[in-house]
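For reference, the structures are reproduced in the following blocks.
Quick note: the coordinates plus some simple rules give every number you see, no bench work behind them. Fair warning: this is a prediction, and the values are worked out from it, not measured in the lab. Cβ atoms are built from the backbone, for glycine too; each structure is taken alone.
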Structure 1
Amino acid sequence: MMFLYDKNNHFNMANIVTFCNITAGILAIYFITHQEFFGAALFAWLAGAFDILDGKIARKYNLSTEFGVQLDSFGDFLSFVIVPVMFIYFGVIDGKEIYFLNTTFVAFVFIYYIISGLRRLIQFNLNTDAGEVSKYFTGVPTPLGAILLWLVYLAWTFEFIPNENIVLALVIIVGYLLNSKVKIPHP
């Protein structure tokens with residue numbers, strides 16, 4: 001069991017928890033595509049818990065490596081970029097594209113968010129050394145972006161947002177904030 005504490009083992013304890021984040025993200029996607037939004041939400045939030053835990057474990061047991069940084073970003077991309085945008089699409093937009101100006105605009109909104117999230121994660125990796133934690137994030141981190149999209153979904157569900165066009169506008173705004181210069185304190 002010493003491999004769990006071996007910094008150079010790709011299956012150390014921190015990375016296993018990151019793999020759990022990825023697994024939870026995949027299961028969230030499964031539930032989203034089957035219109036089971038409660039199950040999807042549970043796995044999405046579970047992915048968030050694993051994301052918090054993997055970093056704490058990596059720092060506590062000195063398990064931070066370049067591999068772990070890249071793996072964590074892949075998990076973040078899946079769980080905090082792909083899952084929330086799919087949640088919005090399948091929960092709010094799916095089947096209603098015909099009512100928009102055209103399907104191309106809907107596709108643009110979701111592709112824009114995905115590229116914004118991917119760019120944000122790549123830039124974060126380029127600016128971060130393994131094991132280093134800065135006081136601030138520059139731009140909204142992808143987990144916070146996911147929470148903001150979750151709030152958009154809830155606001156639409158409880159009819160605080162009157163139509164899907166506003167939802168799409170908010171997706172664009174959150175996508176923009178991912179790569180903005182806003183400073184967000186690191187927890």
Structure 2
Amino acid sequence: MIFGDPYRFAIWIECIPQWSESYKNGFFYFFINGHMYPEDIRTSTLFVDVYDVIDEKNALVSFPCNDELFKATTTEFFNALFKLTYPESTPDDEYPEQVFDFCASPTVINDSGAYFFAISNESLVRIVGGKITELVDGENGRTWEDIEQPNLEDITIPKKEITEIIASLKKYSSDLL
């Protein structure tokens with residue numbers, strides 16, 4: 001089932017009963033500007049990925065505000081929120097505090113090397129992200145490497161539209177899971 005407009009922003013969830021008897025497995029994807037994330041076929045443990053998105057702490061539900069970042073360029077927006085969420089350790093602070101307030105993507109998308117963040121203002125939600133790392137074959141097997149110039153998606157849509165998508169996902173998943 002697809003919720004939203006895949007040419008703008010949508011969530012696709014599909015249970016495949018043959019994939020598991022004990023868990024509900026299937027597909028869970030984001031569509032942003034007509035592009036699908038993850039970009040390849042990946043099995044989603046649906047209750048994990050659904051919960052990631054419908055959780056009250058998810059930025060598509062909590063609508064965190066930051067006017068400065070809302071107005072930032074796509075790259076500034078993404079880099080600031082990625083560094084806030086996944087800070088690099090320093091000699092002074094081996095384990096810096098992570099801030100997950102702006103995270104929008106579920107586990108299956110993050111595990112594919114893509115990350116999405118969302119910030120709101122009074123009536124709009126801006127979603128920015130994309131695939132930034134990929135598995136590559138090397139001398140020591142497959143390793144994750146940064147994509148030198150990732151293609152970042154950027155879409156701004158009304159809060160009301162996001163609220164309807166999330167409400168539809170909640171209703172559908174409560175019947176499914």
Looking at structures 1, 2, which one was distance in nm of label points 7 Å out along Cα→Cβ at positions 25 and 65 calculated from, given that it came out as 4.4?
-> 2
Once mean count of other Cβ atoms within 10 Å over residues 1-8 is calculated for every structure in 1, 2, which label goes with the largest value?
-> 2
log10 I(q)/I(0) by the Debye sum over Cα atoms at q = 0.25 Å⁻¹, for residues 9-104 alone computed as -1.13: which structure among 1, 2?
-> 1
Out of 1, 2, choose the structure whose coordinates give Rg and Dmax of the Cα atoms in Å, for residues 33-72 alone equal to 13.7, 41 when calculated.
-> 1
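So mean count of other Cβ atoms within 10 Å over residues 17-24, computed for just one structure, reads 11.1; which one of 1, 2 is that? It would help to have the intermediate numbers written out before the result.
Working: 1: 21.1; 2: 11.1.
Value 11.1 for mean count of other Cβ atoms within 10 Å over residues 17-24 corresponds to 2 out of 1, 2.
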If helix-only ellipticity at 222 nm (-39500 (n - 2.57) for each DSSP H run of 4 or more, over all residues; to 500) is computed and equals -8000, the structure in 1, 2 = 2
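Computing Rg/Rh (Cα atoms, Kirkwood Rh) for each of 1, 2, which one ends up highest? Present the calculation step by step, with values, prior to reporting the outcome.
On the way: 1: 1.01; 2: 0.98.
Top value of Rg/Rh (Cα atoms, Kirkwood Rh) goes to structure 1.
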